[in-house]
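Given below, in the form of structure tokens, are the structures.
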Structure I
Amino acid sequence: MIYFQSCAIVISMLETLIASVDEKKAQLDRLRPLSASALAQLQKHYDVDLTYTSNAIEGNTLTLRETAEVIEHGITVGGKSLRDHLEAVDHYDALLWMRGLAATTTPVDENVVCELHRRIVARSRPDIAGIYSRNPRRIAGSPVVFPNPAKIPELMETFGAWLNDAPATPASAFEAHYRLAAIHPFADGNGRTARLLMNLLLIRGGYPPVAVRPEDRKAYLDGLERASLAEEFAPYQTFMHQRLDATLAEYLSALQEALPQPKPARRHEPPKPARQA
């Protein structure tokens, strides 16, 4: 009984979040066309943040500021590994490529997934870039068992066909992330690839990209694990919609601040009396 009550609460939360996301998306659409300069500045800020967060939850030790310095100035951070630096550059370059693809009508399919992965590990792990793993894959501390390596090509072909027909909606974007993470086709970089794929679909649908922050790592992984082990998708979808709702609020606030402010109305002053001759 308690279990069903808990499920009902989660589903109710999800429905409320979806309504909130829809409302904020409508507000965002009313601000279009967006100022090119304001949008470019906002995207640059978020792209550095997306790179930092996506790498950080996978164990990269660069801080947000250090990630920005590596990306924007090519600075080497003392005490940090070469791989940490290469992962930052790889992710940022893959993110820029993803944004360019999102602005086109190119179908999103299996080839796009492999290209995203190739770019995400191009410098840090070139030996596995865009190549399906031939070995078992496990996540330390997780009971989730991924498919046999021999099944990966068939599973990815099926996933690619589904992806090609998937609408550019938040629910589909989050499902695409889950499906790719559940197959876990690569030796490394699966999470980063799944998050970029998710954001590709979100951007195509007119939504901002979503970052999963390091402090949300446990809730995020618990949602994915619960979906894999018990096929309970509502907690995962709820978490991702929470992140999208918060991101939309941030975008709206930043864009509204960038709008030109109306000039204050001039106060009407009564005419001065005519001077006596």
Structure II
Amino acid sequence: MIDDPLQTALAALTRIATEDKTPPGMMPDGFERKYEIKSFRNAANLLRTAHPEEARQLFEVLSAFEIQLEDILKKGGNKSEVAKKLEAALHPLGWNETRISGDLLVRRHARALNTQKRNPKFLKVEDVSVLENFLDGHQIDFVKDRVAFDLEWNSKDQTFDRDLYAMRAFYECGIIDVGIILTRSTNLASMFADVASRLDALKTFKDKYGASTTWMGKLDYRVNAGRAGGCPILALGFREAAFADLGAWREAHPVIDASVTAEALLKEEAED
């Protein structure tokens, strides 16, 4: 029971949310089995209705996209195998890495009193200045027409801030209408914990796929906090069904450490 009058008043207020429900039939058959879907500011509907060709291409690629266990177990390299596979599928279709920059032209208009005459009058005064590099460094992995798409597989979660601010800049400059970010789903931690338990590799998986890396739980609250501004965002997250050889791999790799859990994988490290 809430006794605090302020808390009582707050509890009665309507909650404002930017996330909306995806209408039935909006996504291709079987798509939701492979991907967690969260649409903000009507992004899913806008993508399908305003940009049907880009939506078709993207959903066809993602529907057919598969991840092998070797893709996530392979060591080394600055770019993940998942990212390389996605680039190989999208670049030939015209989805290009895009960066924007710009200078800010400022016109100042003033009314200055002309004191040189006996009967002073106001004169219009205008000057122009330029702020160079006002917009610089905003880059998105894949852009086609007015649709932006980014993949964040296992970066540090602060990378989402960079992505959302970039999509906001593209949107506010009138370059895109909608942004899409693909990451790992909320429940994929259970699968990673299971894989780690069969390799005795909790530390390695915690570093690569732990709580402070990019996954849906680190993305949706940032979108709700307004970090993308008014840009509609469609957030997608790989589910376990995206891993093509998971069943066979599990059969070949029995559990070594049954104590490894999703909770352990996602446990935040305490600060010193």
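Read the figures in this text as sums done on the coordinates, not as results from a lab. Computed from a predicted structure; not experimentally measured. Cβ atoms are built from the backbone, for glycine too; each structure is taken alone.
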For which of the structures I, II does the calculation of helix-only ellipticity at 222 nm (-39500 (n - 2.57) for each DSSP H run of 4 or more, over all residues; to 500) return -10000?
-> II
Upon calculation of Rg/Rh (Cα atoms, Kirkwood Rh) from the atomic coordinates, which of the structures I, II produces 1.13?
-> II
For distance in nm of label points 7 Å out along Cα→Cβ at positions 177 and 217 computed as 1.6, the structure of I, II it came from = I
